[in-house]
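Peer 1: Have a look at these structures, which come just after this line.
Here, each number is a calculation from the coordinates, and none is a lab measurement. From a predicted model like this one, the values you see are computed outputs, not experimental measurements. Cβ atoms are built from the backbone, for glycine too; each structure is taken alone.
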Structure I
Amino acid sequence: MAAVTNFDLVEERDLSVSSTASVLQIVAHPDDDLFFMNPATFQTVKAGTPTTTVYLTNGDSDGRNRRPWQLTAPVVDQEAYGKARQNGIRAAYGAMVFGDRTAAWTPSTLPTADGAVAEVYSLTDAPWIKLIFLNIRQHGIEGGLPRSLHVLWQGEEERVRTLVVSGGIVNEQHWYTRSGLVDTLVQILDLTRPTLVRTLDPDPDRLVHDERFPQRYDFGDHADHCDHTAAALFASLALEQYEGPDEGRTFVVEAFRGYYNERWPHGLGTTTVSLKEYFLNIYGAADGYDCGDPAGSGDYAVGLSARSTGWVQSTTPRHPNGPWLGLDARGRLTAFAVVNQQAALWLESQAGSGQFRGPFLLGGGPLSPGLTASLTPDGRWQVFARRMSHIGPDHAHRREIVVLEQAERDGVFTDWSILGNPSAGQPGRDRHLGVPAVTRDALGRLHLFVRNAGQGLHTRIQETNGAWGKWTDLRGHELQEGVSALTAPNGRVEIFAASREGVFHWVQGRHQEELLRAPRFRLKVPASPATAVVQPNGRVMTVFRQPETGRLLMAEEDTPGGRWSKPPVSIGGRGGYGAVACAASPDMELGTLVATLSDLGGVAYRFVPGGHPWQELSTDALGGPPAYAPAAAFDTLGRAWIAVLGVDGRLAVARQAGRGSVGFDAWQVLG
């Protein structure tokens, strides 16, 4: 097929396709989306949402793409390997959209802002699905120096070259500079106008590599491939220049863990793991399928071995939580979330009305997803978030916790204040900062908690006079991202955190005492953050995912403020991944609402304990699966609400059909 030049991403679409949502995925290699973003990618394209995926490198590796049937050593051919991976990823997308790996693609080219020319393929019968290959060499060697995204990001090389893949539609080698690659991504953002941007993890965990955790494919003391990290950081810089979708619409950003998945308990159920593996087997031509291209039909090393990596069995958002939902001092439902990389507020017009105003953008960016909020004793909102204050080479990063506060109840918000980072001033550790969790004790003091660079827990306390104390190390080790803080009916602060060994629990002995970790508290090993809530009966409950199944486990106190003598019990579920939302009903009979993403891309929920089965809120009307986990709360009339950030970059809420009902009304999309 002849290449069509002067590629234009704006084209007429089928009327069944959402006209308000658009997804852009920026990854390092062909297959990063299959390994680390699926099932989200599959659910999005299957819903008909316009989706563009950008592959920064061609993944040529060492050029040895050994066929499963090949007995002799493979010939080194990076140009063919790069093309084979293109063939494989196109087949996988054809299978995800149409169930047909042979689906036709229309080629074109994109002259980029840096002067290079990218290859673009549009699915012929669904042209809103596009794959863009920048074809930067992954492991080229020139003059004895390695060339890759990592050295370009670090500034070790001024430019890196592209690879001319075998039989491709771009026949000349090009070069990308650091600033030119950022400009190219900004160009693609401006062309696609995404409402949801998916990237990889810009700040992977630090990891001590030993016999338990061998180095394998990790880079240095990080738990990920250096190109994954560089791709996410390049995307982060480009997003700082992105003005968002047109017509005043908003966008959200979602980052996914990479090789981290093999190091932690696996969180997906068997159905979703099998689905991910199926598309990876197509990508790797595991069945020996021949597409007719002598370069190869896929990345043969992946075929039939994807599960052995340990990457398939989990899908892990870097920042687990999405929107925050609660009541203000007047009883009005209030939602906070990060859109356009800044804080946003939605507010019920009157308590119990179910009518909302917003979003009101509050600035503060660039913020990571997963902010949280708290009311001061005099009814003013405080909003806490993690800011990517500076993005640079490894030792030049700066990540900070920031806070925004209302000047008076119902009043304007003041300027953002910096609360810092427990690892501030420690090069190489600053960026490994978790998202904040907060709660207020019986004396009115605000307790702030974050996961630290050593995967332990730090806290900082604001006294009732507004003064902040110093960061205090609460210890802990190997904690997963996403901690849950609450104040029990006795006024004592408690916090729960999932680790590799089990769920850890910190609690105050008495008011104003420092929190201590309960040494004998060790629930089963969790495969997600542990969410905690005070139930209507006054007992604290925590819910988390069971490894290898995707089901949910629940544990609770024997009595309010008492022991935890009983092991967690299964409350079932509908698969899915990520964090769990919990909200306690004022109705003792109804119990506690539990909501989470499902295997189908919707929101599954049930009330516990109760005998009602799990039900599902379909997100088809929202244009596809939401970003991040849902939030849940009860309004002043005692009705349950669930909130999600939609693929269209907007907040959507669903209200319980009536107090005591187990059903919910249709989604209401807020501006």
Structure II
Amino acid sequence: MSSTGDNNLSGQDSCLAGLEDLLQVFNGVNEALFVHDFKGNILELNERAREMFGVDRNRALGLDFGRDFFASHAPMCKLSRLCSRIDAGGKLIFSSTARIPGEGRQFSVEVYMKKIAWGGREAVLTTLRDITRHKEYESRLRIRRKQLEAILDAVPIATFVIDHEHKVVIWNRACETFTGVLRDKTLGRAVDSRIFYPGPGRQVLADLVLEGNVDKMCDLYGEKHLASCLYISDAYEARDTLNIQGEARDIYFLAAPYQDLQGRVLGAIETIQDVSDRTRVERALKSSERRLREITSNIPGVVYQYYIQDRDRRMFTFISDGVRWMFGLDPYKVLEDQDIFFQSMGGDIRATFLQALESGGESDELQEFIFSMPRGPDGEKVWIKNRALCRVREEDGAVVWNGVLTDITREKKLEKMRSEVERIVRHDMKSPLIGIAGLARLLLKEDLSERQRNFVVTIYQSGVKLLRMINNTMSLLKIEQGTYTLKAERVDLVGLLCSLHEELLPSAENKSVKMEYYLEGTPLTKEDHLEIQGERILLESLFANLMQNALDASPSGERVRVFLSSQKGACRVEIHNQGAIPESIRNNFFDRYVTFGKQYGTGLGTYSAMLITRAHGGEITFTTSEEEGTYLIVILPVPD
């Protein structure tokens, strides 16, 4: 008997221990647990429930679960109906609004109801999870999504977004307009590829980017200019010609994945742009460039356009195929990297070239310069001439040079050959002239009649004049080429004019023209002096040409007057005759080979006078009219 009683006590102790363990589990659950009957009478609640609602166990057991722990509009107010559903269906899960008993403060909860046995009768176990923070997150997410939708609706580029399940979550207004498909027909669904492609359904670029399926991308878009995007990680772009809303269009796609802060891919975004106009412009530009290259390929030399915005933005925007044979360079590579072109030159040439191009200047300013450089395996020197026209673009202030580089090596060789021939000819002419002048000088020492002496003097003066002309020709050639070095000295202009007067007197007497000279407005005498700075031989040629022209142009019986005057730092010489310069040559009076009405005129007199004047740092001009005649005006520097 006692043994049996001891066994019963042991079994009870074991059950009590099990109940205590279950109670610890019940109270240890992190969710609020309520055990109640179908009418709402609370039978038990765990510690988390007491903490969540701020009630102790004794008070809670006296409250109505549906009425006191939930808002008046909550489904739990109709607890018996919910419990009957549990009886029929097993369990319920839904969201509701709970409240603190006696306070009215409310918060969101997730409700889980399940039928259980409790104390030998049917009861309900209701689990409550506080989802207030989750609801706040959802609310923020909805607000941000609305903001994102509003932002994307303002974007003029057709854009849609899919989530990690490939379902559309955003389909902006531009996408509606572009495709003709409203967002209500797309949201929450996979993208219908038939919007873009005919035939069976297929994945669009955003789907493949989301999966990272590059192989399939290549299969579907390999012939559609597929390429990874340079400025967005893991993004891809493609171009295709599609029929959208019954119209063929050139389309540019760009799809990229988007991630959370932990780097997990949440979905993908795709933009769609109609680039039909851009494509037409690109084709037109390529066609224009092709025609331009065809045209410029027939122009000897290199045709180029050089663009300068600032120090960091300077480039060739066009360079013709002539750069291949002149510099051995690919024009397309030069367009990509201008340094390839400039590296083909020497350092000095490169600096000169860049300085000329970067000098800017006035609009429509012509820039010319010549440079030489070695070319070919033997390093043969070639000469290249640059002619470029500067234009300043008003819209961005950039300087644009349109220029041509021409190989003038052949011309340089011919010029050198011509100079050498001229030098030889001049040398061969000087030898007999020196002999003639020398013999004439010796004859003057002989006993000659007056008539014979006059002949010999004429021979001597003519020989000397010819020698001076030949010597001047050599100097003028160097002046013309910019290589002459002036041997300046003090020259008495009065003495120079007196010597020229004797040479020109026969010409004046032949036309009955009187020659008069004035210094500061008064007649000139042999005792007067006026010093200028220059090279005597060249100055003699200068005034001899101008005075001879004045004599030739003067009507018979008139006067040729020479006026000398000093002004600050310079001397002014005016040579006047009563004849007028013909209108047909007034605009190019000082140009080479310009002459009028002279049977044996060469047109070099005024041209050489202009060269000599400029070589002395002076100025030469004229005024002319039928009433006043012609004034040739020369201004030359005077010694300090």
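Peer 1: For mean projected area of the Cα convex hull in nm², which of the structures I, II scores highest?
Peer 2: II
Peer 1: Suppose distance in nm of label points 7 Å out along Cα→Cβ at positions 499 and 523 works out to 2.5; of I, II, which structure was it derived from?
Peer 2: On the way: I: 1.5; II: 2.5.
The read-out was computed on structure II.
Peer 1: Determine which structure produced the value 11 for relative contact order in percent (Cα under 8 Å, 6 or more apart), calculated from the coordinates; the candidates are I, II.
Peer 2: Working through the options, I get structure I.
Peer 1: In addition: A value of -13500 was derived for helix-only ellipticity at 222 nm (-39500 (n - 2.57) for each DSSP H run of 4 or more, over all residues; to 500); which structure in I, II was it taken from?
Peer 2: Values: I: -3500; II: -13500.
Considering all the candidates, the number was obtained from II.
Peer 1: Here's a follow-up. Looking at distance in nm of label points 7 Å out along Cα→Cβ at positions 203 and 619, point out which structure of I, II has the largest value. Display every interim value, and only then the final one.
Peer 2: On the way: I: 2.4; II: 8.3.
Of structures I, II, the maximum of distance in nm of label points 7 Å out along Cα→Cβ at positions 203 and 619 occurs in II.
Peer 1: Okay, next question. Out of I, II, which one gives 15.5 for mean count of other Cβ atoms within 10 Å over residues 27-34 as computed from the coordinates?
Peer 2: Traced to structure II.
Peer 1: Taking distance in nm of label points 7 Å out along Cα→Cβ at positions 163 and 579 for each of I, II, which is largest?
Peer 2: Comparing I, II, the top value of distance in nm of label points 7 Å out along Cα→Cβ at positions 163 and 579 belongs to II.
Peer 1: Out of I, II, which one gives 8.8 for distance in nm of label points 7 Å out along Cα→Cβ at positions 75 and 347 as computed from the coordinates? Spell out each step's value before the answer.
Peer 2: On the way: I: 7.0; II: 8.8.
Attributed to the structure labelled II.
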